[in-house]
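The next part holds the structures, each set out as structure tokens.
Each value in this text was obtained by applying a stated rule to the coordinates, not by laboratory testing. These figures come from a predicted structure and were not determined experimentally. Cβ atoms are built from the backbone, for glycine too; each structure is taken alone.
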Structure I
Amino acid sequence: MTENNQAAASEDDQDVGHVGVGAYVALIITILFFSGLFYNIDGYKWLGSFDFTTLAGGFGKIDGLTYIGKGGFGARQGFLFALSLFPSVMLALGVMEVVTYYGAMRAAQKLMTPLLNPILGVPGSTGLALITDLQSTDAGAALTKGMYDRGLFDKKGLIVVCAWQYSGAGLIGNYFASGSALFAATLCPLIVPLILMIVLKFVGGFLVRCVLNTVYRKDFEND
């Protein structure tokens, strides 16, 4: 860890101050909400009421298609696609504002900084954006931009966080949707490949951080 990162970590710890029980409860609820653990559980469908993807919902069908249609192209198709992202992003940002009010960000900073700062060089509060990205790439990107705009991490940290998110983006949703075709042929418990992919996301983020601190070190001297 560089001296700048150590100083930033110590400043972050000082800024957190006292973190009450309510803040930790808000953090746990937020992690469960964005993690996808409650999504489509057999025998416990009602738990989907506490899941981000379930609450984000889906558009109705028009003759077998969504309102976006089929065969579109150009700026108009891009506009409709962007419009389809608004509900999930707005829901994620709204939830984050609520849990931030109750101290979830401070609790995340307190608990996750010892893990994320040595590996990725970012404060623990960014952990909520990383967790959100496991289920929604768009919501994770929106939260990351908001944190960067508030100065929670610098440009180098932004690149590392984006590298973590980009590798296996929307991991949980894609794993249980696209990967379900291979579940019958999987010889190990289904949780093992998922954990391995999450670990490799941290490995990739750490490698990107190492490259930025060595090969591209001069590019960040003025940050």
Structure II
Amino acid sequence: MNLALADCHRQAATPMPHTTWALDVEPFREHLALARRKLKAGDHLYRAGQPFNALYLVHEGLLKSCLLSSDGREQVTGFRMRGELLGVESIGLETYGCDVVALADTEVWCLPYYAMLGVCTGNPALQSGLTAAVASEVRRDHGWMLAIGTLAAERRVAAFLLNHAAHCGQSQFVLAMGRADIASFLAVQHETVTRALAGLARRGLIAVSRRQIRLLDANALRVWVEDGAAVH
């Protein structure tokens, strides 16, 4: 693999959360009566098969998106935190394409999709903001798809921690999602997540106490993840 291609792989295989475009709802509130919806942990925001009529912007809390197999097994397809959109995967469909469940007390903005499109008509600034936010979600999901397909299991866990820390804006945080959900999202075994966290702690890259995580050297951790992407 040449150096240029290796650089491309490193960039593509490590999701960069700081590139996420947060949608500003205030300009839309000048034209639409937008409501917030509150959920408790375990509540469904929507289910696969329900009519698609809105996007949702997380105001606070944490949600997971997931698909159910015919035998009832759950596959986590993503997590969404403050400032992130839900429902993008269902644009162009008549119904929502997945389930979305709150993992903690959560509040979201309800963004009626077709009304939003109507408001954007003839308003380039609003249209640009909505398009950028949707495109950002697509890029983020694409980045995770590449990371999961490219990185070894332990490096996937490290990339997940880097992503979470960057979103929180601090090196110490609590993982509100369970390790089983993290494992499902990263396409690894539950035990693999536990072993990966222990391994990263032994390397001196993180400190772990139950769900409390502290990145001891985020730069070294990022370089280690990127080095793993470069060898594929």
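If we compute mean count of other Cβ atoms within 10 Å over residues 169-176 for structures I, II, which one ends up with the highest value? Show your work: numbers first, answer last.
Working: I: 18.2; II: 13.6.
Once mean count of other Cβ atoms within 10 Å over residues 169-176 is worked out for each structure, I has the highest.
Compute distance in nm of label points 7 Å out along Cα→Cβ at positions 113 and 177 for each of I, II and report the one that scores greatest. Could you put the intermediate results ahead of the total?
Numbers: I: 3.6; II: 2.2.
Across I, II, distance in nm of label points 7 Å out along Cα→Cβ at positions 113 and 177 peaks for I.
Where does the value 16.9 come from, among I, II, when mean count of other Cβ atoms within 10 Å over residues 129-136 is the thing being computed? Here the read-out was taken from II.
Across the set I, II, mean projected area of the Cα convex hull in nm² reaches its highest value in structure I.
With relative contact order in percent (Cα under 8 Å, 6 or more apart) derived from the coordinates and found to be 25, which of I, II does the value describe? It must be structure II, since only it matches. Given a value of -20500 for helix-only ellipticity at 222 nm (-39500 (n - 2.57) for each DSSP H run of 4 or more, over all residues; to 500), calculated from one of I, II, which structure does it belong to? Among I, II, the structure yielding -20500 for helix-only ellipticity at 222 nm (-39500 (n - 2.57) for each DSSP H run of 4 or more, over all residues; to 500) is I.
Sorting I, II by FRET efficiency 1/(1 + (r/R0)^6) of positions 57 and 105 (r between Cβ atoms, R0 = 30 Å, to 0.05) from high to low puts II first, with the largest value.
Quick one: distance in nm of label points 7 Å out along Cα→Cβ at positions 33 and 121 came out at 2.1 when computed from one of I, II, so which one is it? Can you show the working numbers first?
Values: I: 3.2; II: 2.1.
Label of the originating structure: II.
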